[in-house]
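See the structures that follow.
Since every read-out is calculated from the coordinates, none of them should be taken as a lab result. Source: prediction; values computed, not measured. Cβ atoms are built from the backbone, for glycine too; each structure is taken alone.
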Structure I
């Protein structure tokens, strides 16, 4: 019987005949449909579910069966949680969710860079909005850990951005296990201004106050850009320390175009957008290592960016990440990658949370 990764290569060759965004929706629709058929969920879990480890990973007050999760952007509307849970993820981060539905940027807006195992996207927080997401969360059956990646609507002025994040935080609080505050997506006009010291301090402080008033507070994480300077990153870490939020997701996609084999002309044809995948791997690891060293390993880190092999995963964990997330690696390597990475051990474990 062919191995799952070999089977996926055939599926991938078919999916790659379609526009990247169309292929994404087609793959998810097929997974969702098949997961409702008799015996298919059992078959999927047999193929893809990692074997239980010796003990779960305890982090943020949550118990993760292993270290591999699905990054935000894959299931924007919490529409496919039950189907995706059959593929063996330890946790799924939905979103980015915005208060109101929005179409995002004009198509085409998702591009494969096959030679570099990379993607460029300028989706623009396209999603069906808060009400739709809550409806889907209410009807899910899986008990997998769910994180909510939250962002402001594109039309919301930055001066009113806190209101969007607070609304999302309050309304989603009963339905998810943790929150990721997204102020680092390169595809939303002026969003990066919310990473400025004063704006970020204001936002995280307000969310922290609301959280402490809850009967059961939820972990709050911040997703950061790989394009921050070391000085900006130091400012961000000082804000995290001041607000005492629970962790960091490192990193988002990059607006740079480094480590690509394509010509400048070809790259320019893709246009603006966030670059993810293998070209981001080294920068993501560099940022994770810097954060871990600066915080003496006391700040939990979810590492994301260019993870497409066991070596990539081990690199992130040894740099200081406690958990990892997949997105682009899943596109190129398939769902068998989850089980493969779940067995990664840290060769030289440093101080862990």
Structure II
């Protein structure tokens, strides 16, 4: 009798455990803090939920706001995954101890080393890049010669005085570019370059990258900097005014004869106090999959970084199907952020 009762109890216990596991799988939820504000990413999240059954709760903010929130929440933070759109911010989150280093053979194999944080002594990595965007020069084809603006250094050359339009120097896109230039040129030469750009400005820094492109097309300035996905959006637009705008501007990938064009990344990390680490790692591995990488390319006009992923976006192919990009580790770029900001303050680059 005792043996039979024990068997029945064991069976019942196993049945309850199975039901509990099923309920947990059905109720599994991943909390994501995201600085990616692209409507096309909805399909990215939806496909993950469809394939895994893991629901996603998302909080949207900018990079700095997300890092500040993680610090304020501390161990009580519900965040599992952090999505950021800039190398400097990823490096900042890492240095502030906001990410949980992980070890994933899938990610290590798929993502090239220059698009990862430096591994720790245990071979764990704090963040991974999943897409890139190039920081390129746009210029007025009627007033400016391409050869006068085909390097970043020339933007600070007196020959371009009164021509330059640019967004705030403290914006992450520019901070990352300036941090990369410092790796190549050194501190003094970089500060002199920044001072030269201030002297060359056609107006005070303002607006976003699309505003800089429009300013060149309107004749307000002769040259500007932009990330490539802003250009690709205009190229793929069906609006006549956008097509007319793109007819007026030339595009150049700077420094093709030296260190190559600067690339910034969008990347992700597992939050230090994640409650659902296994699902968080699974999501990062999903971002490195061919389907997700193709989404970055076709959905938001970014270059995928995973090895072996082919590109089918015609705008990106037209812009630069094969260009020379810099190969310095992204982590080095982010590490220069504080020094670059101090330079900007000294030279009056707002």
Structure III
């Protein structure tokens, strides 16, 4: 069967838009679609988004609209109205097509348009009842951002905010880190498969990876861990942690934990950028003395040396390698400038 064709939406697509959204909302008890009372813009949706500098697309097959998506710049909400933040809106695929990849095609279209028009950050809202949508957005590297929004509408809607930078590094709070668990687990599994010395041997079971990140989220919630994540091209591509759970007599110290970059998205400077930002965060939190360890002779060791980390020593045979032999581990320390 041919795939739906994605094209720009028109005001004349209104009946298809309304039917599609109604079919999707019908899956969730309590969701009420009253076009005249609350969604009158659906009757001229192309004009509505064009008037805000945005656009809408449809996925059509044999004259039937099977999917839609829209995007617009958030000029009115940006501290400086430069169009750098764009909202992704109205992401719907016919229920019969869920899981078939249409949602990814639609979101690719909207994100590419936003980025081509200057977007450096993408945001969206999703009803708290739409669990399937949340998993989809998290797979696409969006993370929870900010408080829940109350709409006071006929559906009594509460909405989660999701966001991601196109390129950049952010500190993840508890909600954002929880939303990132699936993506972070995939990165960890990929790094372990490549032989990264991060406490695991391949093949790393998904449940084990997920358990590690769930434990990390718990430490973030307790205030004993800082997690930084890096995005490249809208994809969550790397992370690094800073443990600040130190003994009472070492309140000035922190330990670097698990610098990871997706093997498929390397050689873009993400590892160095993550370490630069980690050092900034450590200094801001009053942790000027840092320590870390890494597999001896690897790319990570070369990176740390180039960034001014000082070798403390090498422990022979410290960790089991993926080939069954024992490898050395190099321990480093660094006192941050100005400490």
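For distance in nm of label points 7 Å out along Cα→Cβ at positions 45 and 117, which of I, II, III scores largest?
I
If FRET efficiency 1/(1 + (r/R0)^6) of positions 69 and 181 (r between Cβ atoms, R0 = 25 Å, to 0.05) comes out at 0.25 when worked out from the coordinates, which of I, II, III was used?
That value comes from structure II.
Cα extents along the principal axes in Å, for residues 29-220 alone computed as 56, 37, 34: which structure among I, II, III?
Going label by label, the one that fits is II.
By the measure relative contact order in percent (Cα under 8 Å, 6 or more apart), tell me the structure among I, II, III with the highest figure.
Comparing I, II, III by relative contact order in percent (Cα under 8 Å, 6 or more apart), the maximum is at II.
Which one of I, II, III has helix-only ellipticity at 222 nm (-39500 (n - 2.57) for each DSSP H run of 4 or more, over all residues; to 500), as calculated from the coordinates, equal to -11500?
Going label by label, the one that fits is I.
Can you tell which of I, II, III yields 0.93 when Rg/Rh (Cα atoms, Kirkwood Rh) is derived from it?
That value comes from structure I.
So if we calculate distance in nm of label points 7 Å out along Cα→Cβ at positions 149 and 197 for every structure here (I, II, III), which label has the highest result?
Greatest value across I, II, III: structure III.
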